[in-house]
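What follows is a set of structures for review.
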Structure P
Amino acid sequence: MIENLTKDGKCVLCPRNCGADREKGKGFCGMRAGVRISRVGFHEWEEPCISYGKGSGTVFFAGCNLKCVYCQNYEISFGKKGRDVSEKTLEEEILKLQESGASNINFVTPTHYSDALLRVLERIKGKLKIPVIYNCGGYEKREAVKALSDYIDVFLPDIKYFSPELSKKYSFAEDYFKAASDALDEMYKCKGYAEYDGDGHIKKGVLTRHLVLPSAYKDSIKILDYILENYDAKKFALSIVSQYFPTENCKKYPELCRRVTTLEYNKVVEHAENKGFENVYVQEKSSADEKYVPDFDY
């Protein structure tokens with residue numbers, strides 16, 4: 001059970017193992033015990049296999065266990081904008097999304113609430129008739145993935161970095177790739193390659209995202225090569241994201257104070273194509289715009 005990842009009141013839900021007593025104070029994620037929601041609503045800007053019909057029924061959670069310096073949702077990851085709710089309220093919001101015609105339920109940055117999320121999903125599992133998506137930064141524990149797998153239909157992790165130097169510099173997590181690759185392995189063991197319905201909408205499995213960063217396309221290529229060595233490129237569902245734009249928090253990192261060039265992005269996409277990836281989503285450069293960041297108005 002995921003409750004085993006909280007020991008003697010100390011939070012060890014994610015690979016940080018920060019050990020915070022979140023009943024009394026905050027963890028590295030910036031959050032206390034309980035649940036804090038930043039947005040609930042339809043989201044139209046996910047991959048086409050997720051955002052269809054009325055849109056993906058998203059629940060954005062406040063706080064984050066990564067705190068990437070370039071985070072485009074910094075209002076909620078750093079600023080923790082949102083409202084504290086009970087688990088009962090979270091249950092009600094999920095079911096309202098389904099009743100309103102959401103194509104799926106999409107939990108965004110849920111890692112540091114995974115214990116509460118498991119309890120909620122246990123109670124409402126029989127009522128959910130649409131896919132449930134776990135949309136995370138990839139910095140997960142294998143045990144947490146396994147515990148959640150009976151209640152999650154689609155795992156949607158990021159694989160942000162191969163280089164420990166980059167992950168330490170930008171996300172304060174030198175062990176990021178070790179943890180993320182272990183978690184990805186468990187996700188595939190639990191759910192397998194992505195499965196779609198007749199309209200191309202994802203029903204089950206794993207879809208992995210990678211955000212190309214300025215001056216880091218060579219690291220992106222190393223991630224693709226790792227995937228090639230460990231998975232079937234023809235079946236592996238991959239989304240190569242170009243939506244990076246610099247935020248105020250990037251000022252201390254001059255190399256991040258620009259958008260990704262077309263050349264950088266194309267080098268990553270072309271490498272994927274040349275190596276036999278077939279199930280790949282790509283983005284237009286126009287996606288790198290603040291207008292696609294949701295209003296966090298919960």
Structure Q
Amino acid sequence: MNKDSINLRKNMTVRVIAVSVASLIMALNINTFIHTGGLLPGGASGLTLLIQEICFKFLNISVPYTLINVLINAIPVYIGFKFIGKRFTLLSCWVIVLTSVLTDILPSWVVTQDTLLISIFGGLINGFAISICLLADSTSGGTDFVAIYLSEKKGIDSFHVPLFINAGILTAAGLLFGWDKALYSILFQYASTAVIRTLYRKFQQATLFIVTNHAKEVADVIYKTSNHGATIFEGEGAFEHCERRVVYSVISSAESSKVTKAIKEIDPEAFVNVLKTERVLGRFYQRPTD
């Protein structure tokens with residue numbers, strides 16, 4: 001077995017362990033915060049819980065979480081296999097199935113009865129678990145597939161899209177079961193989305209302006225570290241009136257710390273300005289999803 005095969009196996013092992021832990025966290029979150037508060041977390045999980053509630057309240061039928069959740073995720077999984085990546089989708093399927101089974105078999109605990117606390121902290125935990133999946137190159141299913149597909153196709157951060165999709169689910173919940181739970185569920189979803197956008201920055205960009213006397217070396221290390229190119233400008237220091245060069249580059253926000261560290265190793269005296277980039281038009285390299 002060659003070195004690349006060993007590294008690939010190690011990488012997959014770490015990813016499977018990470019998403020398994022995330023699945024456990026999501027299942028515990030559903031059986032503690034979400035069930036206690038009667039909330040709908042949004043996405044496939046929220047739609048699953050909504051269907052469960054409808055079946056129980058209006059038809060007096062108790063339907064397993066696993067059955068509904070797997071059926072709902074059938075179309076998103078197809079999108080993943082066709083447009084995103086096979087390993088990515090297989091790991092996501094593992095998350096969907098494991099989370100569903102654990103939700104059905106794990107007992108429920110009541111941490112607090114305060115619905116506001118449940119909405120905020122349940123949302124934070126949910127966002128943290130989903131972020132683990134995303135950082136391991138997988139997803140929890142449902143609208144996350146849609147968000148990643150749009151992000152890769154459009155080249156922008158589309159993780160606000162599930163927020164609008166979930167509005168329809170929460171509107172239905174409000175009409176059927178009362179608006180209090182629906183409004184608290186919006187708080188839950190907002191907290192979850194905020195955590196994801198903070199921790200997962202693959203589809204966010206950062207602009208670098210580096211003032212340095214080693215422009216060629218800095219541009220080379222940016223490309224070596226992030227696979228992104230750079231542009232070099234001629235300049236003059238306003239105070240000392242000496243020649244300076246400015247290196248300009250746009251990279252993924254997730255890589256900014258690694259890139260700036262590499263730049264400082266090349267030129268400890270470099271002045272580095274990192275700016276948040278709203279949108280990039282044109283050719284911009286994105287690491288392909290496997």
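Laid out as a table, the results:
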| quantity | calculated |
| --- | --- |
| helix-only ellipticity at 222 nm (-39500 (n - 2.57) for each DSSP H run of 4 or more, over all residues; to 500) derived as -19500 - corresponding label from P, Q | Q |
| Source structure (of P, Q) for P(r) over Cα pairs in 5 Å bins from 0, in percent, for residues 53-148 alone, computed value 2, 12, 23, 24, 20, 14, 4, 0 | P |
| Highest-scoring label, criterion being Cα Rg over 2.2 N^0.38 Å, among P, Q | Q |
| Structure responsible for 25.0, with mean count of other Cβ atoms within 10 Å over residues 61-68 calculated and labels P, Q on offer | P |
| Value 5.2, calculated as distance in nm of label points 7 Å out along Cα→Cβ at positions 133 and 213, assigned to which of P, Q | Q |
| Among P, Q, which structure scores highest (criterion: relative contact order in percent (Cα under 8 Å, 6 or more apart)) | Q |
| Mean projected area of the Cα convex hull in nm², for residues 109-236 alone derived as 11.6 - corresponding label from P, Q | Q |
| Label whose coordinates, when FRET efficiency 1/(1 + (r/R0)^6) of positions 101 and 173 (r between Cβ atoms, R0 = 35 Å, to 0.05) is calculated, return 0.40 (choices P, Q) | P |
| Label whose coordinates, when FRET efficiency 1/(1 + (r/R0)^6) of positions 45 and 205 (r between Cβ atoms, R0 = 30 Å, to 0.05) is calculated, return 0.90 (choices P, Q) | P |
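Values quoted throughout were computed directly from the atomic coordinates according to the rules given, and no laboratory measurement underlies them. All figures in this text were calculated on a predicted structure; none of them were measured in a lab. Cβ atoms are built from the backbone, for glycine too; each structure is taken alone.
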